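Chemist: Next up: the structures, one after another.
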Structure P
Amino acid sequence: MNAPLEPGLYIVATPIGNLGDLSPRAADILSRADVVAVEDSRVTAGLLRHIGVKRPMQPYHDHNGEGVRPGLIARMATESVALVSDAGTPLISDPGYKLVRDARAAGHLVVTIPGPCAAVAALTLAGLPTDRFLFCGFLPSKEKARADAITEIAGIRATLVLYESGPRLSACLTALAAGLGDREAAVTREISKKFEEAVTGTLSSLAARYADGGPRGEIAIVVAPPGDPEPARIEDADEALAEALTRLPVSKAAGEVARAFGLDRKTLYARAMALKSG
């Protein structure tokens with residue numbers, strides 16, 4: 001018989017579709033945990049049946065987390081608690097971080113068992129830059145709040161990864177095109193399942209494709225970073241140069257603005273002298 005796990009919290013990534021993606025280590029932890037904290041006991045029960053075990057389960061999700069968390073933290077002093085989400089890596093777009101935070105504050109062991117993550121899997125399918133990316137989760141459903149959220153991320157020079165549902169997909173893609181410009185993007189769905197797909201195109205073309213309704217299944221949208229900004233012109237720096245001259249000598253003002261705009265310092269010095277004398 002396998003030895004019992006050391007008391008503490010075990011963060012276990014579970015499959016996002018294909019049950020064969022559950023790692024041997026994750027299966028071992030789940031088979032030995034004293035209790036499994038789950039989003040939906042019906043979903044996790046299916047996973048446990050797949051590996052041929054039964055374990056006690058404790059629902060832990062957005063709606064009951066505040067009430068359930070203290071009890072789970074207390075149990076970690078003498079028992080092993082495995083945290084899972086319905087699919088993928090816990091804490092990614094779910095409230096698990098609070099359990100990790102409180103477990104560590106209480107001095108308990110915290111271990112992660114990495115594995116599938118829909119955001120990273122979508123990024124690998126999209127064929128867009130991967131050197132820098134920002135996970136944005138779900139955008140707000142209300143139009144104004146969604147537009148504001150898009151404005152907030154528009155200037156970030158990174159590939160964007162978002163989650164979305166089928167019924168909201170077209171509206172989300174349309175809002176992204178309006179707020180970000182018509183960037184290249186991909187809509188990925190059913191990752192690791194039989195009908196996995198990644199549909200690529202511009203945001204506007206994808207919005208048109210799904211105008212009559214989005215597909216079923218879990219959806220991740222991946223959006224290319226913004227293009228390179230147009231080089232600054234010397235005229236663009238005049239306002240900044242005039243402001244800098246109110247608080248700095250000519251030489252330092254020219255240097256500050258040159259660094260900020262990527263322009264030639266000597267040219268800006270001459271322009272600053274003209275502004276000063278004019």
Structure Q
Amino acid sequence: MTSWDISPSVRTEVGRLESVLVHEPGPEFSTVVDPDEWDWDGLPRQESAASEHAALVEELEERGVTVHRLNDACEGLAESLFVRDVGFAIEGGLVVGKMVEKTRHGEERRVTERAVELGIPIYHTVHGSGGFEAGNMVWIEEETVAIGRSRTTNAEGIRQVRNVFESYDIDVVDVPIFGSTESTGQTHLALVFGMVDTDLALVYPQAVPAEFVEVLHDRGIETIEVPMREQRNRATSTIVVEPGEVLVPSGNPYIRSALLERGMDVVELDVREIRKTGGGLKGLVLPLDRSQ
């Protein structure tokens with residue numbers, strides 16, 4: 001017996017979010033002594049980061065989202081809170097990536113173990129010379145995903161994941177990422193591109209090719225350009241809870257106003273401590289089931 005009433009399945013960023021996997025920042029945070037070794041912007045306070053995470057979970061549960069927890073993270077894996085980076089659900093199972101950054105090696109095993117505990121089959125695990133962090137994967141439409149290619153996801157990792165998608169007749173748009181605003185090359189696609197409605201996306205244009213923006217426009221998707229300051233504040237890293245309702249990091253007035261002008265219900269969440277680790281709001285949630 002498993003705890004699942006239905007099989008996990010995700011084919012969109014903007015349908016109603018039904019169930020997710022999360023991990024509250026825990027004692028593993030204390031293992032980081034030198035934030036520069038982790039490319040962090042200072043040392044986040046574990047209690048404050050946990051409080052910010054709890055506020056996110058409360059918002060999700062108040063809206064009827066079933067929240068599953070990773071529970072324990074292995075010692076030293078201080079970025080385990082960014083569960084979305086590790087894998088993605090599709091058509092009843094989970095695909096587990098292969099983390100490129102050495103500081104994140106081992107996160108794959110814990111997510112895999114938790115998925116098995118929940119009765120979720122593992123369809124594929126990226127292996128060999130492949131590198132694939134799922135923060136680089138963003139759904140455009142039900143039959144199309146965008147995958148960012150950078151230091152954290154290589155051509156072999158994309159090839160393996162593409163094979164999985166092809167079995168479901170899902171197209172892959174390969175998007176070279178030019179790097180973050182500091183040009184580290186570590187940026188995940190979800191930090192510079194995000195769908196907030198079926199025909200509306202947030203894009204930080206300096207980080208992606210103009211041809212990619214043209215692909216979106218050709219599909220009838222309007223793009224809102226994220227200013228540099230708000231990209232650094234992780235404005236693009238949003239979570240759609242249900243159509244028309246989006247969670248965004250606080251402190252991004254331009255994006256907040258742009259979404260409100262388009263009739264969206266915007267809920268702001270403070271993630272100032274969590275942001276020190278380099279990730280965004282979207283990375284804190286691994287969607288397991290989302291209606292289309």
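Only the coordinates and a few stated rules stand behind these numbers; no lab work does. On a predicted model such as this, the values are computed, not experimentally measured, just so you know. Cβ atoms are built from the backbone, for glycine too; each structure is taken alone.
Chemist: Can you rank P, Q by relative contact order in percent (Cα under 8 Å, 6 or more apart) and just name the one with the largest value?
Modeler: Between P, Q, the highest calculated value is found for Q.
Chemist: Shifting gears a bit: Of the structures labelled P, Q, one was used to calculate distance in nm of label points 7 Å out along Cα→Cβ at positions 47 and 199, giving 5.0. Name it.
Modeler: Q
Chemist: Another one. For structures P, Q, calculate Rg/Rh (Cα atoms, Kirkwood Rh) and state which one comes out highest.
Modeler: Answer by largest value of Rg/Rh (Cα atoms, Kirkwood Rh): P.
Chemist: Could you tell me which structure in P, Q was used to calculate helix-only ellipticity at 222 nm (-39500 (n - 2.57) for each DSSP H run of 4 or more, over all residues; to 500) as -6500?
Modeler: Label of the source structure: Q.
Chemist: Ranked by distance in nm of label points 7 Å out along Cα→Cβ at positions 71 and 247, which of P, Q sits at the highest value?
Modeler: Top value of distance in nm of label points 7 Å out along Cα→Cβ at positions 71 and 247, among P, Q, belongs to structure P.
Chemist: So if we calculate distance in nm of label points 7 Å out along Cα→Cβ at positions 79 and 151 for every structure here (P, Q), which label has the highest result?
Modeler: Largest one: structure P.
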